[in-house]
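K.L.:
Heads up, there are several structures right after this.
None of the figures in this text is laboratory data; all of them are computed from the coordinates on show. Keep in mind the model is a prediction, meaning the values are calculated, not measured. Cβ atoms are built from the backbone, for glycine too; each structure is taken alone.
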Structure P
Amino acid sequence: MLDLLFEGWERPAIRRPFLFVLFFGLLFWLDLSAGLLGDGLLGIGPEEEPGPALALLARALPAALIAGFLILDFWLVSFLPLLWQIGVVWGQLLGGFVVFVYAFNLDIPYIVERLPIMIGTGAVLTIGVSAASIGFACMIALVGALARLSKSGPAYAISTFYISFFRGTPLLLQIFLIYLGLPQFGINLEAVPAGILALSLCYGAYLAEIFRAGIQGVPPGQAEASTSLGLSRSLTLRKVVLPQAMKLIVPPTGNQFIAMLKDSSLVSVMGVLELMYLARTQGRAGFRYFEMLITAAVIYWIISFCFELIQARIEKHYGKADKR
């Protein structure tokens, strides 16, 4: 069945009508008829009530025109080299995003005035919290993965309980439990350390399963061969298993870091001056919420994109090392 789907997708005679129907259905559902009816383009004044047939036509016409334009655009772009295709489509999507944002009539001077604090304080603190959290999370994950793979009952029980709890409860709840719960036992943490601890424990649970899968992805014969050469278990793990497991661990770990970068916005509930907290407070100060939220979104996007490029370089490095 999947083979038939992939083969059909490779045929333009099947792919283009399918995409047209998909785009048309989505645009028809979004209902773009307000402009046609409100401007009287179909002979209906702004105060008149259109009949069912005319209302259906006003809803279907823009959907069909835009869907047809998109299919035509894809067809024209397909004649370009692959890198040009990617660049042109990226440019079109970016232009569409700019038009979408411009439609809100943003106060650009207000954004420019508050951009230094958004970047100098908010973005820097967000990156710092995320970097510290991913470092601690990787250490926790390695210990959790090794305990999960060990033959010790208590170690296996503790690791599985930890992974189950922190993967099964919301991160926001974990932040509150750590920030408000630990003082009940005399452990008073500032907001930033509490946020780092919560992010580390939460993502350490996810990374523990990634590390476990990466370690188990190394063929058992590698460990058996090193043992036969007289290497200890710890040396086998450090010199043989982990280096080979890294090519399986790095890509999902990079994805988890990007996800953590965005989830770090949850520590704003503790008053941490990270990006999302500043977006809310700066927006509230001048009643320009949307300006600040859009600014925060763009900064998050740029930071994530930069780390995506770094992740791609690291994956490429491990790919070359694997070939050697």
Structure Q
Amino acid sequence: MITAVSTFTFLTKRRGGLLTVISLIFVLALFGALVSDTFGTASNASNILEQSTPLALVSLGQTLVIITGGIDLSVGSIVSLASVLLSGITAGDPTMMYVALVTILVAGMLIGFINAGASIYLGVHPLIVTLGTGAILQGVTLLYTQTPIGKMPKGFDELAYGRILGLPIGAVFTVAAFLLTALFMRKVPLGRYIYATGDDALGAQLMGLPRKKVLFFAYGFCGLMASVAAIFLVARLGAGQPYTGQNFTLTSITPVVVGGTLLTGGRGGVIGTLMGVYLVSLLNNLLNFMSLSTHYQLIVQGLIVIIAVSVYVENKKRV
């Protein structure tokens, strides 16, 4: 009994933000069940999980970058470029699919490395660096194609619509990716260095922690996850589209902030981000059931970000 009470107290004090997000998910689910009979069905739950996969993967990479005290505004452009390259290179030929997959995954990591290198060696804030990189990449994407391009081999859409033990493949992959990253952040020294760098970059450097290595890893991982997200998007849409990643630049930050990761760095976690993704996806799905325009979804997401940042910053001041 004492152990149970102690555990609850610890979660309330240390994981209050995460518990709040989980509580909001349950509240939205209950409200949605009242709004529509089909909202609470297994089919709709599966649809939410399918649609949330790309956002979850981009947000996973964004989380590590933000914990270092940075931000990556190029993720949307990476998603767009990776999408058109994947379908354009493949062009329906199964023998080219693996070449295309390797190309976009390596490209995503390299772009991340470039972002980190420019920030480190040029001394420019990551916000400016990644904003510029994003603009360049979107321009390259539009030079490559201004319309949907290419197609994927037959059966590739199973990645988006297939099932493993009744669950969407994308959802299973997403949960596995988040759990492995969470273990990495807790158990591997480099993962702990990410927190130390974001909490006090100068102090971490004076302690001899490999700050440059940390930043290269975080931004490289972020670029990689953006490319992986593009794979699931192409599987869902059937072809690469030059503007498909446009919304991910800002929407990938929403779940990170809602999940309790501070924009100032050094505090947060990927599990909170995953819950934030599910909260945002559930909210958007509910607004669709209420026949509200996507414009309202953007307004609500913006309000959520402002409220979440205000709450977490105020809590940090009290600690």
Structure R
Amino acid sequence: MRKIAFLFPGQGSQHVGMGRGFIDGNCGAKKIFRQASNVLDFDLEKLCNHGPEEELKKTTNAQPALLTVNWILTRILREKGIEPNVVAGHSLGEYSAVLCAKVVDYPAALRLVRRRAQFMEEASAAIDGVMAAVIGLPREAVLSICRRIKGVEAVNFNSPSQVVIAGKKKAVEIASKRLEQEGSKKVIPLLVSGPFHTSFMRRAALKFSQELDKISFSDPCCKVLTNAFARYALSAEEIKKALRMQMDHPILWEDSMRKLLSEGIDLFVEVGPGKVLKGLLRRIDGRALVLGMESPEDLERIEHYCT
């Protein structure tokens, strides 16, 4: 039997038409979108299928949309009898992982994600903040430079060759130039609305913590590997603690993937739109077997490797 990890992408992977090959004509997907519309008070299915792109990429829309599409794809995998031994999600994707692990139900997860997005947007409006991906420098070099520039932090440790920085726009610009001088191949601005996972999100994290306290969590049905600690959360309380931490602390994605690889996971499935996590994992270990889950053809390929 293969040891399977489900990996869930986060904000930035969304696009108009995501998951359409599974969603069109799928009664279960239609039901989930109706649930979403009741919670959100707008037609999420229409936004996902038809856009406009500018509306979809707004934090308060992108986060519920990704959670929903990821959940539809998870259910389709389960209908085929494909279950994970462990789940992990990148940033926002961690909520899809928690949902997959049956810690909360979909409406509760959707409400949490919506509030999280609202708090993050509010915090971002108070600061001219940005994020950028640094390509081609080890984390120690990125950390060293960020520590010497006020207003910028290293926040996503994604792979040996990619670290994301975030903070005040001017500080990130200064850091980007310094990083390029130190040998970075390039620094790519990210299309997000604020300095996520930095100390600038601390007030948002405190507000969100109060929302988490309102929701009853169950212990997970499978292992959940957390962003903030790169270790398993095996209880409801551990998962709540991890979700609190990740809003204003770095994402330890490379560390998390290395843990899974060291423990013998031999099939990784990126359950959601895009190929971001597949690309990162290939940079961490080019031998890893990682498959996407965006089309019926992808599902056939996953089934083949699971039999």
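K.L.:
Taking Rg/Rh (Cα atoms, Kirkwood Rh), for residues 29-196 alone for each of P, Q, R, which is largest? Write out the running numbers ahead of the final one.
P.N.:
Values: P: 1.20; Q: 1.02; R: 1.04.
Structure P gives the largest value of Rg/Rh (Cα atoms, Kirkwood Rh), for residues 29-196 alone among P, Q, R.
K.L.:
While we're on this one: From P, Q, R, which structure was relative contact order in percent (Cα under 8 Å, 6 or more apart) = 24 calculated on? Spell out each step's value before the answer.
P.N.:
Numbers: P: 18; Q: 33; R: 24.
Going through each structure in turn, the value belongs to R.
K.L.:
If Cα extents along the principal axes in Å comes out at 52, 44, 37 when worked out from the coordinates, which of P, Q, R was used? Could the numbers behind the result be given before it?
P.N.:
Numbers: P: 86, 55, 35; Q: 61, 56, 35; R: 52, 44, 37.
Comparing all candidates, it corresponds to R.
K.L.:
Assign the value 15.2, 50, calculated as Rg and Dmax of the Cα atoms in Å, for residues 205-276 alone, to the correct structure from P, Q, R.
P.N.:
On the way: P: 17.7, 56; Q: 15.2, 50; R: 13.6, 39.
Matching structure: Q.
K.L.:
Assign the value 10.1, calculated as mean count of other Cβ atoms within 10 Å over residues 77-84, to the correct structure from P, Q, R.
P.N.:
P
K.L.:
Taking distance in nm of label points 7 Å out along Cα→Cβ at positions 173 and 269 as the criterion, which structure among P, Q, R has the greatest value? It would help to have the intermediate numbers written out before the result.
P.N.:
On the way: P: 1.1; Q: 2.6; R: 4.6.
Going through P, Q, R one by one, distance in nm of label points 7 Å out along Cα→Cβ at positions 173 and 269 peaks for structure R.
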